[in-house]
Structure 1
Amino acid sequence: MSTTIRAIQIAQFGGPDQLQVVSREVGDPGPGEIRIRHKAVGLNYIDVYMRTGLYPNALPMTLGMEGAGIVEAVGEGVTHLAVGDRAAYASQPPGSYCEARVMPAKCVVKLPDAISFEEGAAMMLKGLTVQYLLKKTQPQGGLKAGDFILFHAAAGGVGLIACQWARAMGLQLIGTAGGADKCKLALEHGASHVIDYRGENFVERVKAITGGKGVRAVYDSIGKDTFEGSLDCLSPFGLLATYGNASGPVPPFNLGALGPKGSLYVTRPTLFTHLATRESTQAMADDLFAMVTSGQVKIRIDQRYPLAQVGQAHADLESRKTTGSTVLLP
């Protein structure tokens, strides 16, 4: 049985004006799939990369990597979800900017009753990103209480979760953010120190904060503009995890430079490598849900837009007007 729904689609790569509301039919799920009726959808910077073509996909396409809602139908072979379940996901392929969709079930998990649909939609991609960064993407010897780490964009959706999670792990997170208000927000959410990149040299400030030693790890979603400086913030054997390109992709660089800088490590991880199986997805989600339901991590939603106003949401995100998480409401 098919149903007509509204979705946001792009027919060509470009600016926020390419996001158009369309009507389309959604049918029944096939083997290994579910149909979910969205209550809320998450907005992420990866959506911008896909809209502009930095991360190219076949067109036309519907954007969106995370959402939360009610399971409407279950395909053959799906045993961990049932019709009527509250559920949430961060998943490939894209397609959450819609009222309902058929999608692979392996990356969809039950949403605890204690977590709202809006929180679920705002936290899955961002929270699971923090989970794999802080728990799985660690420098040589791991991270222990008292270690310094640097986290760029600390007042964003990922950053505010990271500030809280790092505090729970006993880490000293140094966050960067643009402007006094965003710096204050990061401190309120658990950052040990903040650096306003608009008026401060973050490399010099990191060296001052750490007594010249540098940090054990840098988590960098900015890309081109911060890459070299991030390397210069690391202590010997430190790790730079570059996991985003908000300022553009990192240009080619000389691997030989890592030796003189202290035998450094650089990695370019992705969330969906970690979510490759249902078992790994469930384990990571369980860890995230435990942090949220315990109160150690609170999901801050600062912007809500009707789904049809997604173009304005993208414009606000790109102009750095947003803080915390943003959700779209079908």
Structure 2
Amino acid sequence: MEEISLVLTTSVDNLCDYTFNFHYLNQKLDPESQIPDQTEGSYTYLDLVDGLKNGADVHIKGDVGERLAFSMGADLKHLGGTGNPELAGRVFVNGNVGAEAGMGMVAGTLYVSGTLKEPQGNIIEVASDKEGFRKFRSITDIMCNGPGEDTPVSNYFNEDENILTLNDGILRGTIGARMDCRGTVVVEGDAYNGTGLLMRRGTVYVKCSAGMNTGSRLNGGTVVVSCKVDEFAGAYMKSGNLVINDAKGYVGANMIGGAIYSKKKLTLSPPAAAGKKNGENSKMLRRVLDAGRLEAMLYNKYEVGSKRGEYAKVHMRDGSVIMRKVDDKT
């Protein structure tokens, strides 16, 4: 099996980042640029990702910065792929790892000798098979492919019912990213940004609050948040259900489909609009909330409005996209 080894003298961000979405002082970094501060070799960011895609082991000696293994194991659509998970190799870090490691990660394995800063990504620690290293696997991988011989550390997996309970108190983002299988992830606490990113099937329950972009690009799964979510909840939703108690800021920006349910009335971003619940919606709410009929009746429904055509996409200078109402007089 191929092996890539590099030694770092300083902490470097975005290593093994499949998205190649690198920015520094508003300047985009070239994936084919050489990774800085290597004492030996001349590996590029692309070399590491290509190696992992081919099943290689990547060995890094020294501390690693933020966003290690971002979207690792995903065949990304914006790079011409299918959007589905694919096999990936292993990353060994003989040192400490910065925040947001494993965000959006769906395959492969991380081995770390030191500490991982919070928030972490879509990963949990399992019992290690390598002396001197802690082992981490993708939550999505465990849910859809099973734990195999791996046993979660400080969390509990009910293999018979395919329920993973996260109760170790670690703040995580993108929980359940790209999950396309039946099963339930229960977060006994708060979640960081991007819960349920690109989920197609399955359910994620967050028993407290969740961060920005909760349910973003949800594509068929169900995300339930018992308390409040931060800005941009349900942005770019395609399908599925986002059930919350309340939200900070606007929700439903650039929705294509699916539905958002909230106990408190929300501030909407086009094309999201107030909708009307039907019997099936009420049954779903009673099931996921474990609530009675009266409790389910208290929830408001929001979906893509019938007047969606009155809005047009406007590309802003900072690269963002907003929906602006079309003036009929022009």
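Every number here is computed from the coordinates shown, using simple stated rules; none is lab data. None of these values were measured; they are calculated from a predicted model. Cβ atoms are built from the backbone, for glycine too; each structure is taken alone.
Key figures for this structure:
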read-out: helix-only ellipticity at 222 nm (-39500 (n - 2.57) for each DSSP H run of 4 or more, over all residues; to 500) derived as -8000 - corresponding label from 1, 2; value: 1
read-out: Comparison of 1, 2 - label where FRET efficiency 1/(1 + (r/R0)^6) of positions 232 and 304 (r between Cβ atoms, R0 = 41 Å, to 0.05) is highest; value: 2
read-out: Highest-scoring label, criterion being Rg/Rh (Cα atoms, Kirkwood Rh), for residues 144-239 alone, among 1, 2; value: 2
read-out: Which of 1, 2 leads on relative contact order in percent (Cα under 8 Å, 6 or more apart), largest value; value: 1
